[in-house]
Every structure is written in structure tokens, then in C-alpha cells.
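Asker: The data blocks that follow each hold one structure.
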Structure P
């Protein structure tokens, strides 16, 4: 497999609530993190006193972080509205040559910043709020 361009890792928001996904404008970097908690099932009977984990018992979650320049695009209007209303909506993360992760996320952080001699930037963080799907591409 060849290396993939970072700009092809896309974060998309359902801007209408009806599956009309648009790319979040201005992002320069994205990070998608999957987590799976473990459940310790160890006891005095554990072989050799090794920890044992209970398969499939922990909670799964995902977080997304993005950083970029503020473009005042249509995606920004949706993001601001969903953040201030605490709305949970469907998002897509396109992972080039791998697949699409889709499901409900809530915006947990939205930061804006600027220096007097540079562009306005923003940071966004999302937390999964339900079951996610993965589709290979």
C-alpha cells in the first residue's frame, strides 16, 4: 500500500439531518481515536496470576479532533448551531484507501484563536454518542 495524502482524511457533517454530508471547511489536521475499555475478570484462579480480560464487555468510544483556519463556510454555520444547541448529529470520517466511519457525535469543544498578524484558527473536538458503522472503500 502506498502512502496516503493527509488532506484526503476528511471530516464531514450532516448539515441537514437528512444525510447531506458536507466537508468541514478549513481543516488542516484531523485525528480520529478509537477507545475500548477493558473489564478485568481476574481472580485467584487466574493461571499463573496473569490478568484475564472479559472479551467484548467494555465500552467503545471514538473521539475526533480537528484544527484549521476559519473560512466562514456553510459547514461553520452548522457547527456553531450544533455546538450551542448541544445537538447530536451524524458525522462521517473518510479515511483514504481504508473506509468511512459514520455515526452520531456531539461537539465537546470549539475554540477560536488568532494573532493580530495571522489568520483566525479554530479547534474542534467531538465525542461519539452512539453506535458507529464502518464501511470499507
Structure Q
């Protein structure tokens, strides 16, 4: 696999021991050879999840910053296309597949780039399958 879209759910599983699983760890192990892709919302979604974890005392601020530093060192490219076309396609997918606009942005990128998607989100995975988007296999 040359590249794939990386959903926030997978990256967060690397951070939290209670969310860790073999699938997420295998994706992390693949990153030196494969390029992860993420939509423009990804850095903010990651930051929001880590802030929420800090506020629930699930992670210390220093640990959150250390994790962000680790993620930034990985070969994950953030797609900055937030053109009207990309937003319109994501909204269409959100409506037709009953997804949030955030989840739809991952699916839109996978379709546009013609690459599989790595996710732990069952709704996003089901939508990808329905639309013929390959999943990074568990």
C-alpha cells in the first residue's frame, strides 16, 4: 500500500492504552513504508480530542503535547483542499451516508485520492464499503 487516508480514530488509539488494538498498531507499523493522508480538519480534530482527554483527566498536558509531537513526526500529509468542490462533495456524502461532515471529509478524500481508508469508526467503515472504498484491513 502506497498511501491511505488516516482517520483520527486510528491515531487516537495510538495515544490511549484503553483504545489500543492490533489493527491500529499495524497501521502505525506501516507508516514508514506508506504515506498517511488526512483532510484539513484532522489537526484540529486531533487537538480537540486531546484537549477533551485533558479536561477529563485522562491525559496530562505534557503527554498530549508529546503525542502531538510524535504524530507530527510521522509521514502523514494533511490535504488542504477546502475548496467549494471538496466541501460540497463532503456535504453530499454526509447527507447520503448519514455521516458527520467531519467523517465525510475523510471519505471524500479517500474517494478523490483513490486510496483506502483506515478507520476504527464503524459508521465510516460501513459507508466506505457501500461506496466501494477499500478499508485498510484489520
Structure R
């Protein structure tokens, strides 16, 4: 069987550092989460294959951690409002994540959805999984 694309060196380096496999211990989960954080810090400069690796590895971390947490369905918009309240933040404080105060306002009022870069920046700022900022239902 042939791969749809030839893995690039950076992708292979990721696999060598931490192979994609089910996480079976807290130690493995911590290592995977640390790698996800590093990749997230450099997300804009990742190759498409590194982004694929990040997506799969972050899903493995999410799956591992979900077995210890009760599933709570919170809409991303409500989560952002909650996080703003808990951290005493205004729309202006979120300009780095949204790009402008008007985009933050449009999102909070329901006129706009989050883009992938906004999701990643919010996840990094609040130290949450990017999946927390993705709508679960269309």
C-alpha cells in the first residue's frame, strides 16, 4: 500500500520523537501534551504534515484526558464569555486572539464564528484544548 503523500523530514522527526499510538499512562499523556504545546507555539510555521501530526496527537491527548473528566457540553461562545468573566477581560483584551475589537464583538454577539487561527490562539491563551472552542453541533 502506498501513502497518499511522501512524509517530509519534519513529520518523520515528530513521529520519531513521539509515535502516534494510544496513550496508556499519565506520563505518555504529559509528553504528548508538551509536544502539542510546542507545536501550537509554532503553528503558523508548521508544514501541512506537521499540522496533521498535531491534529492527531492533540486528539489522542483529548481522548486520554476525557476518560477522567465528566463530559460537559459548553458552547464555545459561552466558554469565551465565561473565561473573559473569570479573568476580568474585555473585548479589547482579546484583540491578539481575534485580530480586532470588532471581530471579537461580532463573535460574542453571534454574527461570526471562530476561525482556526482564532481557535488556536484562544486555546493557547487559556491553556485549553482547541476542541473546547469548536462547535459540537452544526
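The numbers here are math on the coordinates, done by the rules we state, and not lab data. From a predicted model like this one, the values you see are computed outputs, not experimental measurements. Cβ atoms are built from the backbone, for glycine too; each structure is taken alone.
Asker: Match the computed value 14.2 of mean count of other Cβ atoms within 10 Å over residues 7-14 to one of the structures P, Q, R, and report its label.
Answerer: Derived from R, not from the others.
Asker: If relative contact order in percent (Cα under 8 Å, 6 or more apart) computes to 21, which of P, Q, R did it come from? Show your work: numbers first, answer last.
Answerer: Values: P: 25; Q: 32; R: 21.
Structure of origin is R.
Asker: To continue, here is another question. One of P, Q, R was used to compute mean projected area of the Cα convex hull in nm², and the result was 10.2. Which label is that? Before the final figure, lay out each step's value.
Answerer: Details: P: 12.2; Q: 7.9; R: 10.2.
Working through the options, I get structure R.
Asker: Where is distance in nm of label points 7 Å out along Cα→Cβ at positions 15 and 31 largest, in which of P, Q, R?
Answerer: Checked P, Q, R; max of distance in nm of label points 7 Å out along Cα→Cβ at positions 15 and 31 sits with P.
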